[in-house]
Structure 1
């Protein structure tokens, strides 16, 4: 019989403890996710990029959310009713919805958060997303016609939230899946101010809490044990890695260092498909790849210049050769498969031959005063990724046929998009817009003259503005779509931005990752996925 002596007992206990610790560590499931770039901020009311949206879907939960299959499902709200006129939504909150510090999530938290979002002092670039809410636009524009207390959001009691709209808005529920509708923890904002987003101050109502944020390295999230659906959250830790170098991200994926990437180097699509098979995932995506033209400065205020630059682009070559057939040529602003619309407007030169288009473009530039001896010079800004670099080089080569001389400025994504949002001066800039909700308004509103957050090219057309205002007041969806098509046709003719391609979502996905589903919105919350051992 084996006997444990007094001296041996502590050693045996230490061994058991070490084994228990090792087993517990092995039981922890960690998901390594690539992300487009570092977020500019994690303050939901100041974010605007896709990389930030990925993080916030894990960290926060709105009244409703996007399931990983792309459908709108209950979030903090377990149910809701809509008035017969479509202008009043009443949400019933879950009784077990909690913040990560144990506080109950209350209707008043959403009142606080939605008021903060539209408060002009917050400086939210995305505040106009919430303009369907009663008095939101008046408050945000600070015209003195409304105060924060007039916002059409009321806490009837702790679990009942009422939202009144200016008018019936068919896409309102899907709109609430956007980060503009996410709650922030009122006490934390009031105590820490802008520092409430720091890991040591973070209080979350989502599936995960923020633990580490090391710029240019990683962002670490850990499971929120207070989350109402924590029992069904299978992944304990999520580590996001900023991955603008897509080739490096693909190498890390193949080495097993990443379970998923958010993009794929287009020049490696064929090779990766041959090597990785169905680990390469490509699907339709509700987004458009643009070149924003600064139409507020000469010579880009001349519609002939804008038309020529758009007309000469060989979109099919760019989509097929540069992007490996993973994108679709775009001759209009609004992507296919969008809801509440139908046929979108397209450029009238779409079906013309490349030679005819080039000759017409040369004539347009000549009429605008450019030609041999007086070349049009363009500075083209873009955010640095392999795909973007190869795309803008191809575009510059195609413009060269018109005698255009192109120079480049490239920065990281965070810097690039902040520069555009903050009104920086430029000639032409690369841009991508992924739909926040499936409705043409979400693309057309980018061109409103008073949309200072996103109309970076300062396009100003009162007729266009009037059509969008008219559409907002139209309840009949068929009539509304017809009005929006009129506005869409103006953009096709005046080319304030050049639509180049319609996006697809492109992911490398490990066979260990279970539950992954691509969808039009690109919504991939970690809580709906799991990892095999």
Structure 2
């Protein structure tokens, strides 16, 4: 059938008009960019102060893990989320993730090496053992100093998975007297003391060792006296987390036992398997401790399965010698900041501007006992799969000023932002320049920071799983872990601005088009 030119022209005109109308409709329906300052400005020093004076009051008895004060704290947090209308990711009004803790007593232990028996508290000390177990092996793996770093590793060429590991204290130096891991004369996390023990123990466990024997002759007597006294008193000691899988026991030994395990331990620097027969029987003794994390969730509008975690620890030191350790800065400041951030996101959601990604507000218990609540979340029972977790923004002490920064108040220490994701670091910098203009101080971000702050707060349990993190921190001060850490000493204008910084950074992470790229992931 033929169509006239006039008819065709009319048809094309109608199509064009229809297309224009559709485009106009789309443009009208498209949301204008949301200005997050409308919600960030709802975070105020007055509200932070009002809540912190309650949370860090004597009524909460220092919020020690498993004690009545901590129960008051978790109930307070639950009430705040219910008032805000922010739901639990669990069920109904259950905002508590139970964390299985135990207060350890010194375990009973029996040890034979090549058929010879050795005495607990004379020759060895079991400093950590999660449960009763028997370890029987016909050989061990000597790993020298037990160091594994970029520039030097005692684990090169040896497989310790499922094996008993023997390591010694210290760190080798080069011909110029510099430590081999850094090439400098400054001590590292591997060199000496508790940080060295922690680093070497963690490394051996991460590499799959089933038990770690460790020689530090200088520290053995000190540790031995303490653990012997605890055992003789019959009192329970440190609180620990019950893991789904038992962690490798850590055994400190004296020089005599070290020679029996590996006669050349002092002079041999080469890692190797040694034909040493070991049988270790451990009978764990512990009392159950009841504790919980508090969790709340705002579900994402476009990418609900991708989770941004914002965390702070809810516990502190409790009551000692009749004095309440209120922990206003540590970590009352982070806890209350998290509530205010949640409220700001909820206001946005109520206005139809909810985050694209889901946000989990995670208040963890047992941080002061060894990052226990966050470790339970990441290692035992993640509410959401870790592979779906895009980042953790962790707030721990943001209400005071480090004496080193006296006279220069407008700062916050950032730790970890660049360690796993370049995008997160750049986003953090941009959000700060755009919204808050705080000096971002990276002093403690150095890999060889002797304070090891990167490893000392709850973000680390996410970072070790290759989840990008930022740790917000004001540094320590004279009231750190003292009863004088009280709400009247918080600088609320700083707390307000730092809290807003975390909110704006979270806003950008939660609402960006693409998920953060993890370009610096550690190979497991």
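We did not get these values from a lab; they are worked out from the coordinates using the rules stated. These figures come from a predicted structure and were not determined experimentally. Cβ atoms are built from the backbone, for glycine too; each structure is taken alone.
Numbers below:
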{"read-out": "With Rg and Dmax of the Cα atoms in Å, for residues 75-138 alone derived as 22.5, 65, matching label from 1, 2", "value": "2"}
{"read-out": "Given 0.95 for FRET efficiency 1/(1 + (r/R0)^6) of positions 243 and 411 (r between Cβ atoms, R0 = 25 Å, to 0.05), calculated: source structure among 1, 2", "value": "1"}
{"read-out": "Test item: mean projected area of the Cα convex hull in nm² calculated as 29.9, pick one of 1, 2", "value": "1"}
